[in-house]
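Q: So, here's a batch of structures to check.
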Structure P
Amino acid sequence: MAHCFYGWERADVPALTNEYPGVHTPVELYDALTHVWCAETCAPRMRGAWCADNPTLGQCSITAFLVQDIFGGEVYGVPLKDGGFHCFNCVNGRCFDLTSEQFGDARLRYGTDHPQLREVHFAKREKRIRYEYLRASLKAHLKCAQAPEA
């Protein structure tokens with residue numbers, strides 16, 4: 001699979017948990033999430049534009065906090081014109097953004113000036129629900145992928 005997300009070439013940090021079988025690096029997580037991201041996990045304000053051709057659309061914060069669960073590190077935000085933030089991860093000095101492809105060729109200004117806290121993001125009930133759905137869907141996908149063929 002071709003990887004085009006920001007920082008893919010240095011996204012080689014090891015998983016801190018074995019809770020997600022087959023996911024040992026962020027690149028492997030990205031590969032699994034391409035089967036899991038969907039309209040239900042997309043931010044509601046972007047859901048109408050979500051499609052399989054742009055699966056990372058509206059997935060940034062819930063994906064970034066899932067990355068943090070698996071690999072540790074910090075979640076930071078890139079300020080957006082609408083006043084919000086686009087979330088990405090930094091782990092052991094390696095910054096990467098599994099959902100950067102939603103911006104196409106646009107270049108984001110990544111930096112660590114805007115830490116993002118899950119308590120703030122998950123204060124929005126809908127975001128917490130989307131995160132839990134993404135997490136459960138990922139586990140189900142990995143379970144099926146690990147099952148021996150009959």
Structure Q
Amino acid sequence: MSTSQLEKAMATLRISLAEIRNKEGQLDTMISQFRTQLRRVPRQAVYGRMGLDLALAAMGEVEERLADAENTRRRLLAIKKTASDELEALQLIKQVDEARKSLSDLRRKVRESGGDAETASEIRQLERFIAAHSKRAEQAITASYEERLSLG
């Protein structure tokens with residue numbers, strides 16, 4: 001994946017996550033409102049502002065809406081986790097790619113003008129970073145791929 005494709009995919013995921021967070025906030029507000037309504041309706045029945053049958057029907061309707069909103073939120077959180085995991089994997093890929101470029105530049109510098117202990121240390125550090133983060137990126141991508149296979 002080229003850098004521009006990687007950046008584009010990351011931007012798309014960030015936009016999706018922003019939309020998801022917005023929707024999550026809306027659902028949280030709805031859930032809170034439904035819970036408040038469920039607390040208020042019994043009082044209205046007790047104090048005679050609403051008949052018993054009407055209160056029971058209203059509570060049933062609010063409970064259905066609450067359950068639907070909670071289920072929608074649960075599904076939304078599953079989508080959010082997938083998007084977050086994908087973004088994390090792409091960020092790891094980008095970091096590894098940048099580290100590889102830096103490593104290549106350092107090695108070229110060493111070949112051209114020699115290197116010192118600091119440069120050698122920096123090369124070892126980049127190599128360790130690449131090895132560790134490449135493995136993490138591979139695991140994230142593999143897990144995502146295997147999950148898609150099991151669902152599809």
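Read the figures in this text as sums done on the coordinates, not as results from a lab. Computed from a prediction, not measured in an experiment: that's the story for all the values here. Cβ atoms are built from the backbone, for glycine too; each structure is taken alone.
Q: Between structures P, Q, where is volume of the Cα convex hull per residue in Å³, for residues 48-103 alone highest?
A: P
Q: Now, a different point. Thinking of P, Q, which structure, once FRET efficiency 1/(1 + (r/R0)^6) of positions 8 and 72 (r between Cβ atoms, R0 = 25 Å, to 0.05) is computed, gives back 0.85?
A: Working through the options, I get structure P.
Q: Here helix-only ellipticity at 222 nm (-39500 (n - 2.57) for each DSSP H run of 4 or more, over all residues; to 500) was calculated and came to -34500; which of the structures P, Q was it taken from?
A: Q
Q: Right, next: Using FRET efficiency 1/(1 + (r/R0)^6) of positions 32 and 128 (r between Cβ atoms, R0 = 41 Å, to 0.05) for the comparison, can you identify which of P, Q gives the largest number?
A: Evaluating FRET efficiency 1/(1 + (r/R0)^6) of positions 32 and 128 (r between Cβ atoms, R0 = 41 Å, to 0.05) on every structure, the highest lands on P.
Q: Another question, if that's okay. When Rg/Rh (Cα atoms, Kirkwood Rh) is computed for each of P, Q, which one produces 0.94?
A: P
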